[in-house]
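Participant: Listed below are the structures to be examined.
Derivation of every value follows stated rules applied to the coordinates shown; laboratory data play no part. A quick note: this is a predicted structure, and the numbers were derived from the prediction, not measured. Cβ atoms are built from the backbone, for glycine too; each structure is taken alone.
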Structure I
Amino acid sequence: MAIPATHAEIEQIYLSAELSGCKSLCITACQSLDGVTSVASALTERYMLAGHNALLVDLNMFNPAFKELTISPEGNTQLIEHVDSHRLFTGVAIPSDQSTQLAYKDPTFMSHAVKKWQGQFDRVIIDTSPLLQINRGNIPAQSVASACDKTILVVKGGSTTSSHIKKAVELLSSDQIDLLGTVLNVKDQPTLSAEIIRELRRIPFLPKKLRVKLENWLSRNEFLSLSA
């Protein structure tokens, strides 16, 4: 799922981050495939459109979305490629050696790494592992969040439960973590009109002509076009 850098919600995140003086931003979610990578990529592009030298860091060990590209023998250019869309970013991919992976799990090392990136780039955006899918290979999202200026929690509409959100917020409740806000991803969530139309089609005695008329009206209704 690719989100345009000029999308209204991305613009809101960008403005909120800029007004708060944020230089490093951690993007995380409750579960995998909630849309963290899409938000992180779009926000990185938005920073670039504003003229910022932005670095996209992939620390999602649970489901890495980027691979490192070698452009020059000197290795002066840091480029990563999104595996599915093949879009290129200035960034850092998951380290291949286990020693560096283990080092990133240490909060102090992570803090030093973020400070180093901030010294080299105007803005740093970090794609992290999901908060609630913990395994021994993951770099804890809380550790990344504590090292960044601000954190954004991505919530997938229609699948993320209130208990999941509550638990995720609890994990981000440390004094060292500053939660900028929550992004609701409704891409795969049906609209209210689609839900009503689905129920209408289950009524056997409803005349076809009337049903089609109702479906057309429901599809055009602006309020019912919102996600359920």
Structure II
Amino acid sequence: MIHRVFISFFLLSLSCSGHSQSWYEQLEASLKQNLSEQIIAMAENMGLAEYEYDIDLNYLDDRLNLSTCQIPLTIEAPQPLELGRSHIKVACQDTSPWALNVPTNVNLFADIVVLNQPLAKDQVIDEAHLDLQRQNLADQRNGYYLKKEQVIGKQSKRALAGQTILNSYLILPALMIYKGDKVMIIASKGAMSVKMPGEALNDGREGRQIRVKNSRSERIVRGKVVAPGQVLVQF
């Protein structure tokens, strides 16, 4: 795994005397370790092989008359960790207690799926349309895709410009069934399932509900498109 980390701290005052660790040096070190561990765990859970991250701690004023904590600091970071700007409460709970809300800015950079050319509305997306581009995930409030395979075969909801970062608001699930297609209806209840032939009464996209007619009983039911030519009906 390859990753880089950039950590910066902005102090309103940089005056410091002696060699003992000051309260703000202690706070910086504790937050750095805590947030770095959380970001690395997040990246691993996302399956990121290569990434970079940076952590900014803003406006720590070393002129505050606070003492170095004699026990480990308590850090109340959001769970799960939020990328972007937030405030994190850091507290000392020894005999001289204190607490601060520290403004932070956490950024995680990784490769995500973008278009390398314009697409027309309803165009089916294939691999030739796609590139991977390094972006700050903290800026992707509408979501993103990490792998091209998550997008290939789907359709654009509207015309899209080249370099567009793809997300679920911009694309439609793949159209797997057309009205009039012969389909396999899979009737499922618990661990039991029965297959029967049927006919699609409307077009169906992956994961969407459509109406199908049982070719044997002529009964019309609704089911979820799970694969090309397959509709799951749960009872």
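Participant: Relative contact order in percent (Cα under 8 Å, 6 or more apart) was computed and gave 12; which structure, I, II, did it come from? Mind dumping the intermediate values first?
Facilitator: Details: I: 23; II: 12.
Checking each candidate, the match is II.
Participant: Next question. Ranked by distance in nm of label points 7 Å out along Cα→Cβ at positions 183 and 199, which of I, II sits at the highest value? Could the numbers behind the result be given before it?
Facilitator: Details: I: 3.2; II: 1.4.
Comparing I, II by distance in nm of label points 7 Å out along Cα→Cβ at positions 183 and 199, the maximum is at I.
Participant: Given -3500 as the derived value for helix-only ellipticity at 222 nm (-39500 (n - 2.57) for each DSSP H run of 4 or more, over all residues; to 500), which of the supplied structures I, II does it correspond to? Kindly include the intermediate steps, with their values, before the conclusion.
Facilitator: Values: I: -11500; II: -3500.
Computed on structure II.
Participant: Still on this model: Looking at mean count of other Cβ atoms within 10 Å over residues 87-94, point out which structure of I, II has the largest value.
Facilitator: For this comparison of mean count of other Cβ atoms within 10 Å over residues 87-94, the top structure is I.
Participant: Among I, II, considering only Cα Rg over 2.2 N^0.38 Å, which has the greatest calculated value? Kindly include the intermediate steps, with their values, before the conclusion.
Facilitator: Working: I: 1.18; II: 1.51.
Biggest value here belongs to II.
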